[in-house]
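Listed next: structures, encoded as structure tokens.
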Structure 1
């Protein structure tokens, strides 16, 4: 595998890592134009944030190596880590009970590389 051309990281994205991983698994290993098409047509809320992140990684690649061909880039690595949860809210339940509402955040990292021809 080739060395990474660029990296982009989005931190503290609102949404659980489990939901972000559903979308990330669909585009991992794909060429960048194909991955952008999948993200634009996806109905998942997480796809909008991942599309922005992928476009940022492409812009980083163009800045670091101006001679890079964007159509030859592919997603070499993409992983989602859990971020900190926001302070819990309380949801009242029957018989005097209370359940916490946990609002989760995610950290997503994308690494792009060029295909070896």
Structure 2
């Protein structure tokens, strides 16, 4: 179960790196506008806010990676728990304030990782 939890944590981290790239670097580009269904004007107006969101997603990804590579298992578990809960809370907030699908896309892998984390010996 630990391996499955770690794989899901790594996938969650990769997703957040992807969100960082979309929000910080591709927001005003055709790819970013297509993903978020925005006009060029909307993208330009919200560019700085999106970059800020991307930065926070990067912090979440960094914390998840840190949790996977920390040499002390007990502290690594605490890091995993903390950063997964942060991702889940962000996903719930996004689902309530932006679009319900965020709970599945952002929160789904983190929720699954958290379940497997607690199932692991």
Subject >> Value 37, calculated as relative contact order in percent (Cα under 8 Å, 6 or more apart), assigned to which of 1, 2 >> reply: 2
Original post:
With mean count of other Cβ atoms within 10 Å over residues 32-39 computed per structure, which member of 1, 2 shows the largest figure?
Top reply: 1
Original post:
When distance in nm of label points 7 Å out along Cα→Cβ at positions 16 and 96 is calculated, the result is 3.0; to which of the structures 1, 2 does this value belong?
Top reply: 1
Original post:
Which of 1, 2 yields -27500 for helix-only ellipticity at 222 nm (-39500 (n - 2.57) for each DSSP H run of 4 or more, over all residues; to 500), as computed?
Top reply: 2
Subject >> Origin of the derived value 8.4 (mean count of other Cβ atoms within 10 Å over residues 88-95; candidates 1, 2) >> reply: 1
Subject >> Which entry (1, 2) yields the derived value 15, 42, 28, 12, 3, 0 for P(r) over Cα pairs in 10 Å bins from 0, in percent >> reply: 2
**OP:** Using distance in nm of label points 7 Å out along Cα→Cβ at positions 24 and 80 as the calculated read-out, with 0.7 as its value, let me know the right label among 1, 2.
**Re:** 1
Original post:
1, 2: which one has distance in nm of label points 7 Å out along Cα→Cβ at positions 40 and 56, as calculated, at 2.1?
Top reply: 1
**OP:** Tell me which of 1, 2 gives 2.6 when you compute distance in nm of label points 7 Å out along Cα→Cβ at positions 8 and 72.
**Re:** 2
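Read-outs: derived from the displayed coordinates by stated rules, not from any lab. The structure displayed is predicted, hence computed values, not measured ones. Cβ atoms are built from the backbone, for glycine too; each structure is taken alone.
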